[in-house]
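Dropping the structures in below, format is structure tokens.
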Structure I
Amino acid sequence: MLNIAVCDDESVEIEYLTSLTQQWSAMTGTAVRITGFSSAEAFLFKYEEDKSFDILLLDIQMKAMDGVELAEKIRENNDGVQIIFITGFTDYFSRGYDVSALHYLIKPVKKEKFFEVLSKAYDSCNKKETYILVNVDSENLRINLKDLFYVEAFGHSCTLYCKSKEYTVKLSISEIKDLLDETFVYCHRSYIVNLKHILKLSKTDLFLDNGKTVPVSRRMYNDVNMRFIKYYKGE
């Protein structure tokens with residue numbers, strides 16, 4: 001899931017950019033979480049407890065702290081978030097180079113250009129990708145971990161549920177877990193889930209952003225809940 005923040009002191013702009021982002025999400029099939037902030041200060045307050053934002057759509061002309069000042073504070077400890085400035089003037093372009101802004105969009109923002117820039121930001125978020133190599137039907141197959149939603153064990157085999165297909169491999173669930181990185185967690189003795197794809201969890205189930213539901217055991221609930229919270233806080 002892509003975590004996107006929209007920061008603008010005009011509510012009509014937040015609503016407009018949120019609508020465009022939702023349209024881009026539907027068109028590309030990319031799950032997004034969008035949060036609006038009416039000031040730089042409001043964003044910073046949230047950012048202190050949640051550093052999981054992937055993309056920031058940031059107005060430059062705001063009261064008190066402006067968008068460039070906010071970007072400078074973010075860049076003190078975060079080089080990964082993709083910053084897209086939204087402005088009505090070209091005078092601020094030179095200031096954006098110091099904070100490695102991905103792009104400037106001039107108000108009123110045009111839909112086609114917005115889609116193009118958001119897709120570019122999405123690609124930048126996914127440059128650092130991790131793969132595993134597994135044997136499926138006597139062939140070696142490379143699987144991108146960001147596309148792996150969860151793993152389900154059946155005896156001495158496991159099924160890997162990926163974005164476009166399911167693969168069954170002759171490995172135990174513990175052997176699969178050894179191949180995965182820290183974004184994966186046991187939620188049940190027969191299931192491993194990708195924290196990146198959890199939308200919400202209850203005491204008995206995990207709800208994923210591909211519409212699937214995975215069981216969580218009573219014994220493992222606390223650990224999954226803690227890992228889920230830490231992951232989305234950027235810890």
Structure II
Amino acid sequence: MQGRVLRVVLLESPLELVPRSLWGHPQVRRYAERFGIEPGEALLDKTYHYHAMASLPQKWKRGRPDIVHFSLLLIQDSILNLTGHLEVYIHVYDGRVFRVEPETRIPKHFDRFKGLMAQLLIHNRVPPSGKPLIHLYAPSLREFVEKFGGLIILWERGEEASPVDVVREALETGWPVGVGMFPRGDFKRSTLRKATRLYRLYGGVPLKAWTVLHEILCAAEELTGARRECCPLPPREEGADEER
């Protein structure tokens with residue numbers, strides 16, 4: 001497996017701009033005024049827009065950019081990424097898929113991260129000019145899957161598999177591994193229909209997105225040899241094993 005690349009896609013990420021229907025809500029107006037932006041330039045965030053979101057369909061799956069923030073911090077700082085064995089993609093609420101370049105440093109401050117994601121959704125890239133660090137890769141999940149010929153989705157009701165089994169198949173086929181980013185509920189049927197394989201880990205016990213990602217990253221670091229590349233063993237001294 002040495003030299004292979006694992007592709008990971010963060011599926012149904014709750015990243016979206018505040019919908020037009022909510023622009024006039026007091027919570028949205030106050031939030032926009034606080035940050036000096038227009039309501040339509042703000043990222044939907046349940047922490048600030050909880051009451052405004054009451055009328056939104058599937059509100060339990062929306063307004064949680066913190067899940068994506070934490071997941072990206074974990075992924076981008078991983079040994080797998082640092083050694084060049086990882087490709088990362090973000091599938092957002094409206095269906096677009098973005099690629100995160102390996103050298104991208106995710107802001108640790110949450111408000112800065114939200115500003116970055118709002119900019120991405122508006123311009124399809126960040127930064128808006130120059131070399132992009134995150135950019136539009138495919139206009140829809142269907143076209144994204146077609147580029148790689150398949151997709152593995154980790155789903156609580158899929159076929160039982162270990163992280164090593166999942167990663168080995170992903171490395172051999174080049175298919176991305178999809179992990180759901182929503183806090184509650186299930187994948188959309190339209191998302192599940194695009195899967196080539198549906199697997200569950202550890203008997204389908206509900207796990208946080210970052211826990212699933214950690215398991216997958218650890219398995220991939222072992223199979224690709226990324227850990228040995230990052231932290232090679234020191235050369236052995238002559239006679240080190242001889243009896244003294």
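Computing mean count of other Cβ atoms within 10 Å over residues 33-40 for each of I, II, which one ends up highest? Walk me through the numbers before you get to the answer.
Working: I: 18.8; II: 12.1.
Max of mean count of other Cβ atoms within 10 Å over residues 33-40: I.
One of I, II was used to compute Cα extents along the principal axes in Å, and the answer was 79, 37, 32. Which one was it?
Values: I: 63, 36, 29; II: 79, 37, 32.
Going label by label, the one that fits is II.
Thinking of I, II, which structure, once distance in nm of label points 7 Å out along Cα→Cβ at positions 57 and 225 is computed, gives back 3.4? Present the calculation step by step, with values, prior to reporting the outcome.
On the way: I: 3.4; II: 5.0.
The correct label is I.
Work out the source of 1.00 here, i.e. which of I, II gives that when FRET efficiency 1/(1 + (r/R0)^6) of positions 73 and 217 (r between Cβ atoms, R0 = 25 Å, to 0.05) is computed. Intermediate values should be presented prior to the final figure.
Numbers: I: 0.05; II: 1.00.
Structure of origin is II.
Going by relative contact order in percent (Cα under 8 Å, 6 or more apart), which of structures I, II comes out largest? Before the final figure, lay out each step's value.
Values: I: 13; II: 26.
Once relative contact order in percent (Cα under 8 Å, 6 or more apart) is worked out for each structure, II has the highest.
We did not get these values from a lab; they are worked out from the coordinates using the rules stated. Quick caveat: nothing in here was measured; it's all calculated off a predicted structure. Cβ atoms are built from the backbone, for glycine too; each structure is taken alone.
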